[in-house]
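Enquirer: Pasting the structures here.
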Structure 1
Amino acid sequence: MQTNTPTGSAELNTRLTWSLLALRITVFVVMFVWTLDKFVNPAHGAKIMDAFYGIGNVPETMIYLLGGLQLILVLAFVAGLAKRFTYGLVFILHGLSTLSSYPQYLDAFNNLLFFAAWPMWGACLALYLLREADTKFTLGK
């Protein structure tokens, strides 16, 4: 019986590097749009800080500052720079975002889109754990 599993380590490595690139790019797309939202609609960012993190009255300038820091992070992340730091920070930040949404999970059928955060968090963990193998189109080691 023939299987479709890679038999050689070179083929497995090729599949792994392409898979990790796909995860890195798709996580970046989500994080990048969230970052852009802070610049396009800072009032929305302030509402999120209040509703999900309990931090009210955040000034627009702080939202812009957070957006700027997040932009630096996500660009370094997608470039594969300082992987232990950038991949780790993306994992932690997305985890905080995912966990801070716990009330939405209690009303699951009215908040189905919130559940998409869980597989993305898993993708962030996989990227962190396999960061040394994530070498396709990276600027870092």
Structure 2
Amino acid sequence: MPVPGSEVPGVGCGLAVVRDGRLLLYRRTRPPEAGHWNIVGGKVEHMEHSREAARREAEEETGLTFGRLDFLCLSEQIIEAENQHWLSLIYVTGDFSGEPQVMEPEKLPEFGWFAVNDLPQPLSRFTAAAAAALRAR
């Protein structure tokens, strides 16, 4: 079976979590785009709706509980240097409870809330797409 993302395009999801005009970002330690700041998200599993995949991944990665998620944008990432190709459906929410935590320190060791117009660098490609869509709203 081909490996999603490196042998065939993979399907990913992301969730832009917004509070008081600030975006929740985590720094990645693993490829693709290790060291980049990232919205939470991951892979869409077979037969899983992308919205529910975004919720599942975000809850696993942040410890938050999410309510309503709205579609924000679609991002296609082709990262030739890492032989990665992903199509990511990105959602947005401000409907959550709890405080974010580091749940997966080996993958996402630090996080912060950042103004959408003043984001840390470098940003992952799908985070840059999400931020552009948020600014365009």
Structure 3
Amino acid sequence: MGKVVSLHISPLRGTVKNDVSEVNMVPGWGLEGDGHGGDWDRQVSIFPLEALVKVPSEKREEVLSDGYTENVTISGVPLSLLGPGAVLKLGVAEVEICHVGKDEWKEHGRPYIVSREGRFGRVLKGGKVRVGDEAELLGRF
């Protein structure tokens, strides 16, 4: 079973997100107070720490020292199971993974790996999610 390692929100898109200890996930919207909320399929960004092995050695320090751009950082859930259609339970909330990565990859900082390996989806079931909560794969849609 995985866990929620950290949480981050920002009221504006395209900016480094602020660390928070808990978030409120709103069904069909995203994270309360985050600029990516809305009626679309990228309401929440999730980054599995296991994807860091895919960062080239010359980029590793840059990626690790840059500010967070994902909403939820998790560990302990196999990358191979976190594809489109997967439903991930984070605390009491549930998120359907709709995309892996972005259409356009970024070349610098934390966005380097999040744009390639971040999981993006929509909130199916809302509620509070806290750092340390379980991250559990429920199945596929």
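Values in this text are rule-based calculations from the coordinates and carry no lab data. It should be emphasised that the depicted structure is a prediction, and the values quoted were computed from it without experimental measurement. Cβ atoms are built from the backbone, for glycine too; each structure is taken alone.
Enquirer: Taking 101 as the value of volume of the Cα convex hull per residue in Å³, for residues 45-100 alone derived from one of the structures shown (1, 2, 3), identify that structure. If you can, show how the numbers build up before the last one.
Expert: Numbers: 1: 69; 2: 101; 3: 89.
The correct label is 2.
Enquirer: For the read-out Cα Rg over 2.2 N^0.38 Å, for residues 29-76 alone, a value of 1.36 was computed from one structure; give its label from 1, 2, 3.
Expert: On the way: 1: 1.07; 2: 1.22; 3: 1.36.
Value 1.36 for Cα Rg over 2.2 N^0.38 Å, for residues 29-76 alone corresponds to 3 out of 1, 2, 3.
Enquirer: Out of 1, 2, 3, which structure matches 1.5 when distance in nm of label points 7 Å out along Cα→Cβ at positions 37 and 61 is calculated?
Expert: On the way: 1: 2.5; 2: 1.5; 3: 3.9.
The value was obtained from structure 2.
Enquirer: I would also like to ask the following. Given 13.5, 39 as the derived value for Rg and Dmax of the Cα atoms in Å, which of the supplied structures 1, 2, 3 does it correspond to?
Expert: Working: 1: 17.6, 64; 2: 13.8, 44; 3: 13.5, 39.
Comparing all candidates, it corresponds to 3.
Enquirer: Moving on. Taking -3000 as the value of helix-only ellipticity at 222 nm (-39500 (n - 2.57) for each DSSP H run of 4 or more, over all residues; to 500) derived from one of the structures shown (1, 2, 3), identify that structure.
Expert: On the way: 1: -23500; 2: -5500; 3: -3000.
The structure behind it is 3.
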